[in-house]
Structure 1
Amino acid sequence: MQANPTVTIRLSSDAEPADLLRVREVDVAISYGFAHERPGVFTCVLGAERIVPLCSPMLLDGVPIAEHISKMTLIDSQFSRVTWPGWFALNGLEMPRGPRPSFDRAALAISAAVDGMGVALETTRLAERELSRGDLIELDGGVFAALARETHFLSCRVNERNIKKVKCFCDWVLAKAGLGETAEA
């Protein structure tokens, strides 16, 4: 009986995208915000993500949502593609003044919202587990303007795209993102 060799793929997932033409030890990069797009690198968007205000259901007290959000503690996520001032302007609301807790990772902002610290402006993709468990709810009620942004990108070197381990991993990520098994190069 032959042993199955273990295949290792080197992956980078960071706030600062890996430059795949310089960082040769990384096979595939999943980046947030932007990707280094240049000749020799295949990059594909992992779909548009809905960005909505999220909070613990225990924070709601029956006040209309449009009034309620301006009185809640707003949680900042430093790398978010959409900021509270932009969101309030888009919805024709005055931006509340006052201190706001700020986190450098979306996961921390989401966790703070789950714990009842306030309302986070994040993607439903990143908060999928908390939303499905009922730990978070969307503060929307059909009142606010819908927002969708392309926030996550998958990249690999063009000349390595058809290497089995890279192709299998990229196809798996694209399928999980609901984009089919392969993306056009």
Structure 2
Amino acid sequence: MDKFLVRKATIDDAYWIASVNANTRHTTYKWLMPQKVLETRLGTIPEKAEKIKNSIQKNDRFLVAVNLENNEVIWMLSYGPSRDENYPNDWEIYAFYVLKEYQKLGVGKSLFLAWIQELLNLWYNNMILNVLDWNNAIWFYQKFGWVVVWEKYEPCGKIMIKENVLHFNNIENIKN
């Protein structure tokens, strides 16, 4: 698929960003997170959209990809300064989701590389992100050269889930 447009999100995209986030989590994480947590996320799309709208108005960083054939937002990415005290000078991917029907078509890779170019244009170089343990997306990032630097546990509903913290030093060297 090559008929998509990558652009900065606008407040009009907020609902679709929340929807892509919730629906992708629901389909991708159904074996990784408690079902109740995933269902709750689906039920809170309007509330999440309002928070995203406020974030976009504050100039937080969100990118979307729109399928030009049907004008549907198929991908969302949010990023910003690292929230990890171990990497205070790095940038972090907060969320990176491609709708299930567009996965494994090369869309994610194209969009990811477009985002990397934007970071390079802004002079950002080192990045981190958290990936749920057992999430196959980890292989996607490792293909580009990301490495697992440590693991952590986060509360999710009534359980603790394991996340892998990935780091990439010097994105000018990213493999594509």
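Among candidates 1, 2, the computation of Kirkwood radius over Cα pairs in Å, for residues 84-163 alone that gave 15.1 used structure 1. Assign the value -10500, calculated as helix-only ellipticity at 222 nm (-39500 (n - 2.57) for each DSSP H run of 4 or more, over all residues; to 500), to the correct structure from 1, 2. Here the read-out was taken from 2. Starting from the value 19.5: which structure in 1, 2 was mean count of other Cβ atoms within 10 Å over residues 92-99 calculated from? Derived from the structure labelled 2.
By the measure relative contact order in percent (Cα under 8 Å, 6 or more apart), tell me the structure among 1, 2 with the highest figure. The maximum falls on structure 1. Computing Kirkwood radius over Cα pairs in Å across structures 1, 2 gives 18.3 for structure 1.
Just so you know, all these numbers are worked out from the coordinates, no wet-lab data involved. Model, not experiment: these values are computed from the prediction. Cβ atoms are built from the backbone, for glycine too; each structure is taken alone.
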